[in-house]
Structure I
Amino acid sequence: MNRRKFVQADTLTTTAVTATSATSLQAKELKATRQKRYQNGATHWPICLDTATLSKELTLREKVKLAADAGFDAIEPWDRELQKHEESGGNLKDLGKEIRDRGMYVPSVIGLWGGLAPSKEIFKQEIDVHKKRLQMISDIGSEHVQVIPKFGREEPLDKKVAAWSYSQVCEMAKEYNLKPAAIFLNMVRGLERLSDATAIALDSDQPEAMIIPDTYHMFLAGTGPNALGRLHGDFIAIFQFADAGKEVEPILHKGVDSQRVLPGDGKIDLKGYLTSLKKTGFDGCVSLELYNPEYRKREPVAFLKEALRKTVKVVASVG
């Protein structure tokens, strides 16, 4: 071997070793990140609070303090709360900093209403409204935005149009450094099931398309835990979490969110869903989402203490 070929071979070997070492280091860092524990080491995922779980009479800032004091890792607010905060003179960037200073973060905001549009014309008419919401959601420091259909329509959602509109949202959201995720809801025809949201996200052909599973809506639609386990964790933005009252039966189009109950107090196989979720490699938030008017009447400090305790107990059961 002449000197030039020897140097080339040595360079290639060094480069390969360096690349392998870098890849190995990245893999170790990723593994360490995914092995991080939350809730004093009890849970595999950070536990988040959907702010609509609490009374609408409370301000968003009050909810932030309550969630932080209770020990939640993250908080998931609604766009109407962001708007109200701004209208009352508050600054969303300052509130985002306060959330981080209290040891929490904002994984997602609910949401971009009408983002899964029934027609291209309607979507185009509402672009400015969508951009305003995206700006607020970006200002508070959220990573994701939930993309939601229009309510109150009798005709089934056109998945082809919904995929197109979701794709448009994904393109718009790049300007705001947000990752949109499609939801599914029992009461929306054509978008009742996990498979409906999955089809819309995939047909959008967006490289970072994502969805938001919800234990309550999966239960109502008859989607079992094994189906969830067939997804990849990077396809899931956040995992909405609630139990269903023991009187609730799986049924399409008639389930109501007010029948959500605290984890472990109902009849859903939550451990089964969480076991499948873990298999996907998902490393985002499990977000407690309870729109039960009886809970909203309770004194919030004691209620959140109980809510977090019961949530952690169920989540910790999967290791």
Structure II
Amino acid sequence: MVRNPPEAPKVESPAVAPEEPEAAPPLPDEADLGAALNETNVVEVLDQLDHELIALVPVKTRIREIAALLLIDRLRNEVGLSSERPSLHMSFTGNPGTGKTTVAMKMAQVLHRLGYIAEPRVVACTRDDLVGQYVGHTAPKTKEVLRRAYGGVLFIDEAYYLYRPENERDYGQEAIEILLQVMEAERDKLVVIFAGYKDRMDEFFRSNPGLSSRVAHHIDFPDYDVDELMAIAHLMMDQQNYVFGPGAEEAFRAYLDRRVKRPRFAHGRSVRNSIDRARLRQANRLFADGSGILGRNDLMTISPDDIMQSSVFAEDHEPEDDEVALGAH
């Protein structure tokens, strides 16, 4: 009879205590504001806004307030005071040429430096970029614009044209619904700025309360007066190395006094266009001489006649075509 060999005694392995997770390092009790300012250099952008844009004190003040809120939120997170990412979608209202697009670009730089968007980039669009002309066309168009804007700022100019309730076959509402979803669900990827005339934007938001509730910052851009427009002209002339000759500054002020009362006036944009027209007349004047040596001063100087030739001084004429044709945001 064969006996089974005796079972080997079981050797119990010593109990191994589970590894305790490493304790997270304690959060600091204080945050260095100066270090954060140096790291982000956000003050540089705010200073550029002050220097590059004439007037607009309420707008600049509001942008500084937003920047301060975001910077302090960053410091709060450093010391463990958690808070939700603030809503950053905005509405810029005002007449054409009052600096809305310029401020949007500066806002993108502020948001990027503070870590709220990946790139200091603005994708500008209008209704035509978002809304299709037939069924199934709007969603792909809108989503493509959003795809290009992810990581930056989407600037929708004349946003009220998205909403056309008088046209039952209009597809603008579809674009608005897509925007609503993205502004809420993916607000960490994108900041949307709606822009346009104040009265129309107010009506747009009243008609679309879902949008209004998602827009945290409503900023109104005031009109410029003639003194501020003259300051803008001097800034633009200096940037392009031009100067007003004797009597030309007075002529330009007289031009502005008339132009602001005419149709299609666009503030800073119209000032830029009028300077471009004066440069054109100066070039034609110098070219017409046909010979001779032109000094640095000749090439820089805008004469009164370069301004007074404007059709704005002829009461029986409409404003110059360049006030529309040369316009840019």
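Every number here is computed from the coordinates shown, using simple stated rules; none is lab data. Given the structure is predicted, the values throughout are model-derived calculations rather than measurements. Cβ atoms are built from the backbone, for glycine too; each structure is taken alone.
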Parent structure of the calculated result 2.3, given that distance in nm of label points 7 Å out along Cα→Cβ at positions 73 and 305 is the read-out and I, II the choices: I
Tell me which of I, II gives 25, 42, 22, 6, 4, 2, 0 when you compute P(r) over Cα pairs in 20 Å bins from 0, in percent. II
FRET efficiency 1/(1 + (r/R0)^6) of positions 49 and 113 (r between Cβ atoms, R0 = 25 Å, to 0.05), calculated, reads 1.00; among I, II the input was structure II
Structure from which 37, 32, 18 was derived, Cα extents along the principal axes in Å, for residues 145-232 alone, options I, II: I
Origin of the value 1.9, where distance in nm of label points 7 Å out along Cα→Cβ at positions 265 and 289 was derived from one of I, II: I
